[in-house]
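Heads up, there are several structures right after this.
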Structure I
Amino acid sequence: MNAPLAPEPHAIFVLLLTVGALILFTRERIPLESSSLLVLSVLAAMFELFPFIMEDSSQLRAATFFSGFGHEALVAVCALMIMGQGLVRTGALEPVGRSMSYLWGVNPKLSFLAALLVAATLSAFVNNTPIVVLLLPILTGVSLRTNTPASGVLMPMGLATIIGGMSTTIGTSTNLLVVSVAADMGMRRLGMFDFALPVLMAGGIGILYLWFIAPMLLPRRESLLEDSSPRLFDAQLIIPEDGFAHGETLLTVCEKVPGLRVRHIQRSKNTRLVPLPDVRLRTGDRLMVRDTPQNLKEYEQVLEATLYTGQEGSIPVDEEHPLTAEDQQLAEIVITRGSTLENTTLRTARFADRFQLATLALHHAGEARDMGPSGVGDVVLQTGDVMLVQGPREQIAALKRSGELLVLDATTDLPFTRKAPIALATMAGTVTLAALGILPIAVSALGGALLMIKNGCLGWKDATRALSTQVILIVVVSLALGIALLKTGAADFLAGWFIFLVHGNSHTVILSALMLVMAVLTNVVSNNAAAVIGTPIAIGIADRLGLQAEPFVLAVLFGANMSFATPVAYTTNLLVMNAGGYTFGDFVRVGLPLTIILWLAFSWLLPTLYHL
């Protein structure tokens, strides 16, 4: 068999741009949004300046590559993201969470299996992120109560959601893209449950692995935020008569003592002053402050003041009367997609003022950093970051009940509102209409999102926060590259080279090799990009072999979903990584065997079911 002839210049350009895009998508320092826009701009500019003449004599120009913004797959993805946010905001899955929390106290081992099965089942119909958001505080709470490491259960739970997401057309955005692109290329449109059977069979093996073996492969790890920062304590600094602060304004004192934050000034038993900059301090004034013991002692020395406990009675701080932090609670807050804190800073979001909580430390970009109570304010928060906060119990409880942020602590209280049944019924109706073929998923999901907003399950601000710019742009640029690969003949060229390299092997080996390439690629770059680029190549391979395209398209779909081996391969991997204190190596240790198990299982199942 001869090697394929070299493609024409436009195809060569598209191939080089695709390689460049995949490299850009792996650069952590370059936002994925920026990489996507750059690739889309270069692609559009090239074909606008140098139009490509297709076989029907029409021109392939820039406008064609913008069609992804209106593609039905993107519409469905966005609508489902909004509906997922509605489920989170209303606490619609709260009964599931409470039942699991109760069962854990009866039989932890079986309850862990139930958690994996629930995670996988729900993820077949709802975006993975809300499922992980639901289960993270539950599994963390039961781990604390049973004195077992959460690291043994959080990663398996997160990976179970990825397995479950493979089983339906709406399980992940990757599935929707593959199905839509394949249909655009003439293959029959796959129904919602058309590939559920192989996933049930292979996924069952994967779930058993996550239940029995994965916890044994994971070392005992505590959350990297635990004890990573000293707590804050209430105290009083009493201004002495001979101290420099006597007669000075509060502004002058704060300039001399960087970091000092006065909550209020107690001038007498019945007189409390607001800490305005121009207030002049007097002898006997009590500056009410809250800070770490080290900082409080430093303030005491610089101000030549006397440090007292924050309790009534004004007891001087000594070994017998240490600082106290009554009614204060530590909690961890996870930044999730759609959160009000995503892609912003605590200072910009006025977090301390809005929630009356102090941030002690931040687990950011794979490492825990002790930032103190004020140094964290200018860090741009990203999905998966975990904050260690301290504040009154009622404030943390209120924040948790609001459902606005994901709070991890020892309790399992979950938000639940009277709108929850409406949100749940809307999601069920959306899935049913699509499953029965009455409406396309893009139409039913769009209507479901509108119903949730109309019925008050979430507001328009919540809906817009649910939309991920990163997901939207990567979907659009992936569709654009897919069109360019297909129209210029580059996809057919790649399919020809693939057939040339594997020539002489059975159809099973060829299909298995394609799936393995996708599995490797998806753990390095975006799974959506891998899927959309791989789909036209898969159809080209099937055409050259004279076989039906469906099993090869499913090989791309399953391979692109095997985002198990690295924490950056999937958003939920980052969530559980930071919450469970995992390392990159932990994901390789557990995710790589899982990838091999599913790859081997699908490599046998697909040829068997499709009689290759």
Structure II
Amino acid sequence: MEILPKIRGPQDLKSLSTPELEQLAGELRQEIIDTVAENGGHLASNLGIVDLTVALHRVFDSGRDKLIFDVGHQTYAHKLLTGRLNAFRTLRTYGGISGFPCREESEHDVFDTGHSSTAISSALGMARARDIAGEDYNVVAIVGDGALTGGMCYEAMNDAGNFNEENGRATRLIVVLNDNEMSISRNVGAMANHLTKLRSSASWRGTKKAVKRGIERIPFIGLRAAARLEKMKNAVKHFWVHGEFFESLGFRYLGPIDGHDIAMMEHVLSQAKKVTDTPILIHVITCKGRGYERAERKPEKYHGIAPFFLEDGAQKKQPALPGTSSIIGQTLTQMADADARVVAITAAMTSGTGLLPFVSRHRDRFFDVGIAEEHAVTMAAGLARGGMRPYFAVYSTFLQRAYDQILHDICLQGLPVCLLVDHAGLVGSDGKTHHGVFDLAMFSSMPNMQVWEASSNTELAQMLQKSIACEGPLAIRYVKEGIDLSDLCEARAFEPGVWQWLREGEQAVLIAHGRMVRHALLAAGLLHDAGVEVAVINASTLKPLDRQSVCRAFSGGRPVFVIEENVPAGGLGQSIAMACMEEGLPSPRGCMTIGDRFVTHGSVDELLTLCGLMPEQIAQGVRERL
């Protein structure tokens, strides 16, 4: 008999036996596999954390206790155990539940998280708020080992371990480190589990303190012997559990623990709840992709995946065109073949940004810095200062974290660093934390920065090839999906700083960039059928503006419409409006954007429809304003 359908909330886990918990874990994995195969999503990491999630909800009172998942793409089992089974098949679909923690969805989602390395900081803040308010509940940050490549984790741990002289103790906080990149052998695991169980018990901690106090009281030799005992204890502890680093930050370290042994995890988590005088880090070893052999063998492939067939893992819907990341990988590799200065950088996204071909050919000029975008940008600045031509390929949403480094370390010095801004625009089912609709506003405020945006695969390759001649900071933006304009207009060669007039028309002008260029061309075709002739401009250089094209667009009194997959503030429309004021030109008749909001999740077309940016909606909007 199935157990999962009977779980309406975490409280229903409390009465289950160990065999029933193991059965439940299997059912959770199957539900996750079936749903991700249909909707796409993050598979390998969610399969690996199932048993740990069950143990967490058995020990802690979710809703009262605060469970904060770092990044958030490991929360599928958490959603299933907190009353969202019936809605789970809507995961990542328009109108359905989010693939990340979402406070609007459930009281069990404590903090909206989409970027890595933030959980310890937010958990520490909640723990301190609890203490100030005189309340009593547990705060637990669940952090993946990948998050520890981000410096924010260490800033938070350094602060959390800071001893408070007034109340005599540090903030009570539990950090669970879900280490899913390491294997743990049976022998080492058994010894580690034994030592962890011993060290986590309250009675052992009390005995250790009593023995130390007793030795210290022995005349003449007490303090020296106690210090020697402490040194010996630390050496043994380091040999077996390697926790000295975390303890040097003020954390008590427990582990490593087999993250698929629910009973052991329950024991350790229960003991951790009793510790009130120091923050604790519990090191848990899990296996990514557990329960689906293909994901276990190739966890990177099944990290974030489109809908697929369970039988062979093949993607259900193959894209008609190569994605833009493949264009980046091929073109950048060719550039590196010809120029020894070309260097590629990624922040833990080698495959996602298309750099695998570069790695295979130029490993000595490739750097994966981990989830450390700020470091990546400043290191790129150092490479440029040393005579290299660095290219940092990064998703738009993650690059936002490096605002100061881009401004201060690259733009201020005018260094030739090229930022390859992947996933610009709406990204679909990852939703509000991942849409690349804010970086243009960031770049627009930065002196010395040039910004280009590709409207097609062909133009993206041309931009990359032209970028090597750029002597200052440059950002090249592009959407994830491949785009072809050859069916709508004749090809125009990309020239930095010069917009491409793709279609002529005397009644209005549509200025667009990126994916919206194709939508503007399709809208122009619809308007032509309705007897309205409009010109279409590809604003391929967003900064600096092509002022000559701006003046030409407004010539003859034609109304001008700006169409962009971007927030309005800091976008192209605002830049054009400012230029019009300076040139004494009329303002644009309309600026169609996503609006001043965070856009939900769904397919890209559904979200563009929500924002009024599909070709039919653009054509209708122009006709209403003419």
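Rule-based calculations on the coordinates, nothing more; no lab input. Worth saying up front: this structure is predicted, and the values here are computed from it rather than measured. Cβ atoms are built from the backbone, for glycine too; each structure is taken alone.
What to note about this one:
- Highest-scoring label, criterion being FRET efficiency 1/(1 + (r/R0)^6) of positions 27 and 459 (r between Cβ atoms, R0 = 35 Å, to 0.05), among I, II: I
- Here relative contact order in percent (Cα under 8 Å, 6 or more apart) was derived from just one of the structures I, II, and that gives 11; the source is II.
- Computed -17500 for helix-only ellipticity at 222 nm (-39500 (n - 2.57) for each DSSP H run of 4 or more, over all residues; to 500) - originating structure among I, II: I
- Structure with the greatest value (metric FRET efficiency 1/(1 + (r/R0)^6) of positions 123 and 259 (r between Cβ atoms, R0 = 30 Å, to 0.05), set I, II): II
- Structures I, II were shown, and FRET efficiency 1/(1 + (r/R0)^6) of positions 83 and 531 (r between Cβ atoms, R0 = 30 Å, to 0.05) at 0.85 was computed from I.
- If P(r) over Cα pairs in 20 Å bins from 0, in percent is computed and equals 18, 45, 29, 7, 1, 0, the structure in I, II: II
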